[in-house]
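The following blocks contain the structures, represented as structure tokens.
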Structure 1
Amino acid sequence: MKRLLSTGLGVATLALAAAPALAQDGVSDDVVKIGVLGDMSGVYSTGFSGEGAVAAVKMAVEDFGGTVLGKKIEVISADHQNKADVASATARQWIDEDQVDMITDLTNSAVALAVQQLASEKKVITMATGAATSDLTGKACTKYGIHYGYDTHALPVGTATAVVKNGGDSWYFITADYAFGHALENNTSEVVKALGGEVLGDSMVPLATTDFSSYLLQAQSSGAKVIGLANAGQDTVNSIKQAHEFGITEAGQQLAGMLVLISDVKSLGTDVAKGLNFTTAWYWDGDDESRAWKEKYMKYSNDAAPTFPHAADYSLTMAYLNAIKAAGTDDSDAVRAELGKMKIDDFFAKGGTIREDGLLVHDMYLLQVQEGADDPWNVAKVVRTIPGDEAYASLADSGCPLVQ
């Protein structure tokens, strides 16, 4: 009995001695693991996601010092193939077996909605950058879901407003036929109608379509002054190229790209995209800090300039790691609380804040494609800065059930 009692006291003493160390570092499994779950091979793999997103996250980890609270930071990645079921299966394995602490990228709105819900049920933070649907912080908001960078409400506030005020008051949409495209068309239509314009029709187009000719002909025959492209990535590039080939803009109709990246413009060529207005969450030539970050990033990305989703990937990684440092733990509840307190004030988001619904609110920018710049990546100029409280829906109007 004495021997058992002595052994038991020894075990208890060891447990008590270990407890303060666990509370002090607060890192589960002795590693902070970040998962980049994106489109690594499909239509969004170049500008929104892909290796460029992984590079941005790894660059942030390196700049942070490689450790947090004395523990290693690890980055893993996977291709969700633009399929919600594949993404959900990967996320479940990451959380249940690989102890991933935070999942980011999540390009493709259907993917982001599915993974955000699954991860939140398991109390894991998600920070979506490539996905656009405002439902992520609206009707589908969750306690642990964060939407970082932009959404389908912010995009038309800049682009559609500028186009309608310049006389483009009748629209026809060519729309990616899934959650993202539907949300973007709906949000843009609301802006157009609020400004006195009208929507004459739309064409729903499957993701990764290569031939847009029939849809462009429908848009042309509608007589609309503006053809709104509620798509993204290679779909946007293909639709603009083919519209140029068919002489649609020369015949008098205007194209409005609702989600365009500088990588899309470079792929098209500024001669094809000249004069195109589009809204972005960030542009590398906006200030000295952004220009310096762009030069550093290009060393990680085979000389490709960063798009705004890639800049967002870096920024959110820094914010997440700083939140762990401030909380003294990687516990999701504590980290989410710290993220809600902090100002995201870096090269990407000036004075940004993450609201209760999970939305990062910060300034957006209306750009216009320009020709003749010395830097081949300097494809646009900033026409207008759109204040965050103007670009995004108010918290009261978000539709998030968590908001009281």
Structure 2
Amino acid sequence: MAHIAHRSGYSELIDRLNRFPQGAPFSETLYKILKILVSEREAGLMALLPIKPFTSEAAARVWKVNLTQACRILESLAGRALLVDMEKDGEIYYVLPPPMAGFFEFSMMRTRGDIDQRLLGELFYQYMNVEEEFIASLFVHGETQLGRVFVQEPMLPADDGVYVLDYERASEVMRDASHRGISMCYCRHKMLHMGRSCEAPMDICMTFNTSARSLIKHGYAREVDVSEGLDLLQKAYEHGLVQFGENVRQRVNFICNCCGCCCEAMIAARKFGVLHPVHTSNFLPVVDEAFCNGCGKCVAACPVEALGLVSANDPRQPKKKKARIQTEICLGCGVCVRACTEKALGLQAREKRVITPLNSTHRSVVMALERGALHHMIFDNRVMWNHRALAAVLGVILRLPPVKKALATQQVKSRYLEYLIATLDL
């Protein structure tokens, strides 16, 4: 690694990426990925950007360039989906997204001629599927994870015994979004270059709200209305895909339609299932043994191998099998229920409801707290936080349970934070 022993722009950018709650562990492969996506000068500039959204004026100050130069650089980065740009109160803000869900995926969400996507796909496969440290850091560390599973809504029972909240429905995310974008599936596109893609639909990756607006603007997604979006959800259901989306209740930014063979979240769920790398839905399948004939269709359909066949213990039919569910690794997606032609599977509510963070600030703070990185969110000294952004982070901290508030105080070692927590608890 002698060629990167000095503090290059790429090594600075890697350090910057690892200030996110979900980082990007260094490897030679990561260095090669970044060299395809950005120049060394761009990498060095990106390394100086804050975690919170910022304006072009803020970028100009931290980069020590004039505003015209800053705008030109920002537009170039946003045009390649390395930054996400958004409009608020008539002003444009930019944010550097994490690698996933973020600019790694964006780079493969359309066919591009400006970079070698075949080589990039091979490098992503090496970094994520062979080396695995990135996937482990993304999905295993901490209790709070990036994504959660949405249940297949058509498989829910029609009676009132199962209560489904709006934020648990992918269809409600589709209806409530300000913008809806459809792109090429990063995972299957990557596997296509490896000669390992499956027959699942390719153009079915869904982004929403500010992320969708930016990707649509720069040609990385096509805009759809609610009707077409719901049709695509139905198409995903029919192909046995799992809806894996952002782990928040408000303003969900993405829902992937995942197959078990190509998609990183499902691969992680199989490899690290007992460590709960993906937040499940609030439902579990249940087997009606009177109807189960042991055909195995549900077993074949399950993307995380949570179902198996065992003896039915029927003395009249010694070879008869029945389905058994490993509830500790089941995602509660409902794909198996659709696959069952005997109507022997149904969905029921889990005994303990899965907790979903309110919004991206809430999730990011808790993830950072659990991973020992909270100080990066509060003391982001590249560009000073404004009071509103700091208040949003502290507001989440102050609503945490006492044990986690104490942990936050210990991590940050801030007398101000200790005072706020103590005042709120009086």
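Tell me which structure, out of 1, 2, gives 96, 43, 35 once Cα extents along the principal axes in Å is calculated.
Values: 1: 96, 43, 35; 2: 82, 60, 46.
That value comes from structure 1.
A value of 101 was computed for volume of the Cα convex hull per residue in Å³, for residues 150-205 alone; which of 1, 2 is the source structure? Can you show the working numbers first?
Numbers: 1: 60; 2: 101.
Source structure: 2.
Using the calculated result 1.22 for Cα Rg over 2.2 N^0.38 Å, for residues 86-165 alone, pick out the matching structure from 1, 2. Walk me through the intermediate numbers first.
Numbers: 1: 1.22; 2: 1.62.
This value belongs to structure 1.
For FRET efficiency 1/(1 + (r/R0)^6) of positions 70 and 126 (r between Cβ atoms, R0 = 30 Å, to 0.05), the calculated result is 0.75, so let me know which of 1, 2 that is. Don't jump to the answer; show the numbers that get you there.
Values: 1: 0.75; 2: 0.30.
The value was obtained from structure 1.
As an exercise: helix-only ellipticity at 222 nm (-39500 (n - 2.57) for each DSSP H run of 4 or more, over all residues; to 500), calculated from one structure in 1, 2, equals -13000. Which structure is it?
Clearly, the read-out refers to 1.
For mean count of other Cβ atoms within 10 Å over residues 30-37, the calculated result is 22.2, so let me know which of 1, 2 that is. Don't jump to the answer; show the numbers that get you there.
On the way: 1: 22.2; 2: 18.8.
Answer by label: 1.
Taking FRET efficiency 1/(1 + (r/R0)^6) of positions 118 and 142 (r between Cβ atoms, R0 = 30 Å, to 0.05) as the quantity of interest, name the structure among 1, 2 where it is greatest.
1
Could you figure out which one of 1, 2 the value 17.5 for mean count of other Cβ atoms within 10 Å over residues 38-45 was computed from? Show your work: numbers first, answer last.
Details: 1: 23.4; 2: 17.5.
Structure 2 accounts for this read-out.
Identify the structure, out of 1, 2, from whose coordinates mean count of other Cβ atoms within 10 Å over residues 102-109 was calculated to give 30.8. Write down the numbers at each step before the final one.
On the way: 1: 30.8; 2: 23.6.
Matching structure: 1.
Of the structures 1, 2, report the one carrying the highest value of FRET efficiency 1/(1 + (r/R0)^6) of positions 158 and 222 (r between Cβ atoms, R0 = 25 Å, to 0.05).
Values: 1: 0.55; 2: 0.15.
Of structures 1, 2, the maximum of FRET efficiency 1/(1 + (r/R0)^6) of positions 158 and 222 (r between Cβ atoms, R0 = 25 Å, to 0.05) occurs in 1.
A value of 1.6 was derived for distance in nm of label points 7 Å out along Cα→Cβ at positions 358 and 374; which structure in 1, 2 was it taken from? Present the calculation step by step, with values, prior to reporting the outcome.
Values: 1: 4.5; 2: 1.6.
Value 1.6 for distance in nm of label points 7 Å out along Cα→Cβ at positions 358 and 374 corresponds to 2 out of 1, 2.
A short reminder: the numbers here are calculations on the coordinates, not readings from a lab. Quantities reported herein were computed from a predicted structural model and do not represent experimental measurements. Cβ atoms are built from the backbone, for glycine too; each structure is taken alone.
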